[in-house]
Structure P
Amino acid sequence: MCLAIPARVEHFTVDDNAIVELSGVRKEISLALVEQVEPGDYVIVHAGYAIQKLNVEEAERTLALFDELSRQADEEY
């Protein structure tokens with residue numbers, strides 16, 4: 001099973017790469033597979049590549065669902 005997660009683009013680095021942030025974690029990824037991405041945009045990241053650009057509302061809704069699942073899992077343990 002594969003999991004792709006939304007992350008916010010912070011800034012560009014070299015070539016088609018950028019630093020993204022997700023819950024305080026920063027990582028360099030490739031933007032080679034998506035077009036017209038700007039800092040502040042959300043992208044779906046899988047295996048180090050942005051595979052799709054998301055609108056802010058959809059990204060925030062998805063991240064809220066991940067947070068809720070995480071809280072529920074923590075409560076069970």
Structure Q
Amino acid sequence: MTPPIPENVSPRRWRWIRLTTWHKEVRFLYWPPPRPTGYRNLRMFDRDGYDIGRLVWVVCDGCRVGRINKISIDPDCHR
């Protein structure tokens with residue numbers, strides 16, 4: 001069975017990420033915001049390519065203060 005490919009990642013790029021991080025337990029992928037004051041998105045994937053967590057935050061462009069909007073971890077990955 002072929003591991004799932006994360007959304008917004010091409011199959012070729014995902015294959016490269018998997019090859020260069022084969023020894024890592026968790027892979028982190030960052031999606032920058034479409035505009036400077038937008039939400040930043042960090043996703044975590046296990047070795048098999050399954051989505052196991054997410055961190056979403058926003059940073060004020062003027063004052064450079066950040067706020068975490070969402071932290072989620074798959075219950076099977078809690079320790």
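Summary of computed values
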quantity: Structure (P, Q) behind the derived value 15.1 of mean count of other Cβ atoms within 10 Å over residues 7-14; calculated: P
quantity: Origin of the value 21, where relative contact order in percent (Cα under 8 Å, 6 or more apart) was derived from one of P, Q; calculated: Q
quantity: With helix-only ellipticity at 222 nm (-39500 (n - 2.57) for each DSSP H run of 4 or more, over all residues; to 500) derived as -3500, matching label from P, Q; calculated: Q
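Every number here is computed from the coordinates shown, using simple stated rules; none is lab data. In this text the structure is predicted, and so the values were computed from the model without any measurement. Cβ atoms are built from the backbone, for glycine too; each structure is taken alone.
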